[in-house]
1. Which of P, Q yields 12.6 for Kirkwood radius over Cα pairs in Å, as computed?
2. A value of 35 was derived for relative contact order in percent (Cα under 8 Å, 6 or more apart); which structure in P, Q was it taken from?
3. Given 1.00 as the derived value for FRET efficiency 1/(1 + (r/R0)^6) of positions 16 and 64 (r between Cβ atoms, R0 = 30 Å, to 0.05), which of the supplied structures P, Q does it correspond to?
4. Of the structures labelled P, Q, one was used to calculate helix-only ellipticity at 222 nm (-39500 (n - 2.57) for each DSSP H run of 4 or more, over all residues; to 500), giving -9500. Name it.
Structure P
Amino acid sequence: MKKIRWTTTALRHLERVPSVIGEDILKGIRNAAQYPHMYPERRRGRYRGYHWFPVGPWLVFYQVKGQQIIVLGILHGARRHA
């Protein structure tokens, strides 16, 4: 299992997510730590090269770096993300 590292931005985003969704996000991050390439990788745009997964209307972005995954952000899917 890879180590999980959160950016300060991702932690701020997590605080704004409803608690029920937040619990599901944490489960998804733990899955990503165990199977880092199970979620798709963005092929274009600002988040190219980042892995992501949806939780309700939220999109969770992370990178795989060596023996860790870095949680980069949690964005609402209704927002436009280039």
Structure Q
Amino acid sequence: MAGTIKYDKLLKLMEQKGLSTYKIRKEKIISESTLQNIRNNGRITTDAIANLCNALNCQPGDILEYVPDTPVENGTQTDHE
């Protein structure tokens, strides 16, 4: 399985730097649908990631976290089904 991208770090950084969802919409940093995808840990484009990094003066690793579907042991995925 592919795993999930989590945006919790992004939401925290937005709060810390005072970047509100109102400002994101007003300045057209990303679309409302992209903002909704972030809230739901959905897919967003690399353009959206670049725009957010530009607005927050950060790198993608500062706002994204990859979480595997299954635990990884010794470099291989395990299947617990």
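1. P
2. Going through each structure in turn, the value belongs to P.
3. Among P, Q, the structure yielding 1.00 for FRET efficiency 1/(1 + (r/R0)^6) of positions 16 and 64 (r between Cβ atoms, R0 = 30 Å, to 0.05) is Q.
4. Working: P: -9500; Q: -12000.
Only one of P, Q returns -9500 for helix-only ellipticity at 222 nm (-39500 (n - 2.57) for each DSSP H run of 4 or more, over all residues; to 500), namely P.
No value in this document is a laboratory result; all are computed from the given coordinates. Note that this is a predicted model, so its numbers are computed, not measured. Cβ atoms are built from the backbone, for glycine too; each structure is taken alone.
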